[in-house]
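There are structures below to look over.
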Structure P
Amino acid sequence: MNSSMIVLALLDGITQAALLALVALGLTLIFGVMRIVNVAHGSFYAFGGYAAAKLSALIATGESIPMSLFALLLGALLMGLLLGAIIEAGLVRRILNIDPVMQLLSTFAVFMILEDLQRLIWGSSPVSVTHAVDSMGIVQVGDVTYTAYQLILLPLAAVLVFAGLRWSLGHTRFGRQIMAVTHHREVATAMGVNAKRVGLLTFCLGAVMGTLGGALASPTTSLVPGIGGEMMVLSFAVVAVAGLGQITGTAVAALLIGLGRAFSVYLLPELEVLVPYLIMLVVLLWRPQGLFAVAESRRV
């Protein structure tokens with residue numbers, strides 16, 4: 001493996017990690033606040049990608065970088081808020097206090113419904129719109145030529161979302177309400193926090209992160225049926241490695257899995273699909289609660 005391949009693997013790993021982090025951060029935020037594993041989260045990624053691609057085809061023409069990025073962000077925002085509000089109000093708040101297995105089955109049912117709805121709306125033919133990638137051009141890293149969109153925009157978006165999430169949780173009124181509900185929902189409600197409103201906004205925020213990941217991925221890949229399921233499994237692997245509800249750990253785990261998967265393409269391509277799950281297996285055998293999870297005190 002020469003130096004050019006190492007650089008290429010590093011760049012591939014960073015871009016994969018950026019998309020993984022965006023989706024997994026939404027998943028772990030929802031779990032941290034609402035204590036529900038949302039299996040339908042992968043569908044947010046798919047719907048965000050399709051909506052962004054369609055909007056890009058409609059309003060992003062020529063070499064306009066602002067219009068290309070605006071189409072992606074608009075598609076992610078609209079689809080995330082729509083799906084988040086409908087699913088949270090229609091299902092999630094009704095199953096918060098039931099058995100976790102039933103919660104899992106309920107969100108899996110939503111995932112299956114959304115998969116069929118995806119085919120009904122956009123069909124089964126591959127969809128891809130590359131306006132954003134084409135308009136931003138390429139950059140040279142040593143002997144490696146890489147698209148500026150993947151090398152600069154994707155990691156920057158992931159860093160900004162992560163930093164914004166961390167800052168808002170610690171320095172805003174809404175963030176403090178989220179932390180209060182996370183630590184103890186009943187006590188937070190008794191202190192005047194509207195837990196239902198916090199849950200709705202949190203779920204919508206997590207959904208927007210998922211759709212944003214799909215929207216930013218849409219110019220770099222062909223969107224096909226099943227892409228949401230693949231991202232769902234990968235994001236679960238990231239969250240399991242980090243520990244459920246761990247914001248910072250999720251970003252680190254996404255980088256670990258992204259780099260591991262990228263290097264396996266060049267070193268052991270036959271294991272590329274297995275590497276994320278091998279990493280997850282090793283971590284969970286060593287630390288079943290995840291790398292960054294801490295022991296919780298038992299509530300009596």
Structure Q
Amino acid sequence: MARLFDAYIIVDWSAASKPAQGANSIWIGVLARDARLKFHFQAANPSTRLAARDIIGNLAERFTSRGDKVLIGFDFSLGYPAGTAKAAGIAKDGEPAWKSMFGHLSAKLKDKTDNANKRFAIAAGLNYAISKGPHPFWGAPARDQITTLSGKKGDFSDSALPEYRIAETHVRDNFKSKPKSVWQLYGAGSVGSQSLLGIPTVQALSERLPKSKIWPFETGFQPLGEEALEDTDIVFAEVYPSIVEASPKPGQVLDEAQVHALAHHYYTLDEAGKLGALFGPPEGLESTDIAKITTEEGWILLK
């Protein structure tokens with residue numbers, strides 16, 4: 001069975017408010033064919049999100065111009081628990097909830113060349129729309145805490161919106177990993193801020209790059225084969241680097257080692273004809289869960 005993809009771009013995102021490099025900044029890992037048609041890994045460490053967006057877009061355009069199929073994985077949530085768009089009052093008739101959220105965040109969160117952003121204010125505004133209080137988003141430094149954004153987690157036991165998406169619950173139940181909730185914006189391992197700032201980048205790249213689709217929203221939650229990708233050159237997916245073991249080499253930071261390991265992981269699965277099946281649902285998911293995943297929550301490309 002032929003490989004589905006010819007290039008693998010894995011992105012470790014960052015919500016830094018200033019230009020940053022090194023540990024805990026943006027790392028872009030690229031595994032693609034070189035001039036001798038052998039797969040070669042390279043990494044980039046741009047200091048801002050706008051610079052990262054340009055690098056990813058330029059790489060994707062270069063690869064697709066030579067006929068390559070490209071997988072681009074981002075390490076943040078591409079969706080929110082089912083019901084979020086409706087609760088926030090941003091759902092639109094005739095439009096899937098994920099698309100309404102993408103549009104809302106893209107309009108509200110505009111990255112600047114100095115990496116400054118208003119993610120805590122946007123989260124506080126969404127909290128007010130959803131609960132009129134500091135829920136469900138939580139976590140912020142003291143200077144950004146207000147009546148509608150707390151530094152501490154609220155009570156999800158009787159919340160209209162769950163703490164975790166179906167995907168995160170699945171990983172927590174079946175893997176030796178504990179992904180954080182998309183509602184947590186601040187603190188070790190949090191992903192909420194990266195999602196708020198990353199979704200507009202995925203939106204911008206999908207608009208820039210023709211014949212690209214966001215999985216599973218636009219591809220369907222189903223195994224992918226050559227026929228399914230006939231009119232698609234680029235697939236954007238949510239990834240979770242902690243599902244594979246990464247050991248930094250001398251001079252490497254953990255983030256670089258993780259994008260390296262995950263790019264090779266998907267390449268190896270693809271070579272063995274096993275990657276396509278992972279774009280479909282695991283056994284045991286209810287049809288109601290699949291509907292939530294494909295319209296609003298998204299899923300993680302697991303192993």
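Quick note: the coordinates plus some simple rules give every number you see, no bench work behind them. These numbers were taken from a predicted model, which means no experiment stands behind them. Cβ atoms are built from the backbone, for glycine too; each structure is taken alone.
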Check your understanding: Can you tell which of P, Q yields -10000 when helix-only ellipticity at 222 nm (-39500 (n - 2.57) for each DSSP H run of 4 or more, over all residues; to 500) is derived from it?
Key -> Q
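Here mean count of other Cβ atoms within 10 Å over residues 181-188 was calculated and came to 15.5; which of the structures P, Q was it taken from?
Traced to structure P.
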Review point. One of P, Q was used to compute relative contact order in percent (Cα under 8 Å, 6 or more apart), and the answer was 24. Which one was it?
Key: Q
**Study point:** Answer label among P, Q for the case where volume of the Cα convex hull per residue in Å³, for residues 85-132 alone, calculated from the coordinates, equals 118
**Key:** P
Check your understanding: In terms of Rg/Rh (Cα atoms, Kirkwood Rh), for residues 221-276 alone, which of structures P, Q is highest?
Key -> Q
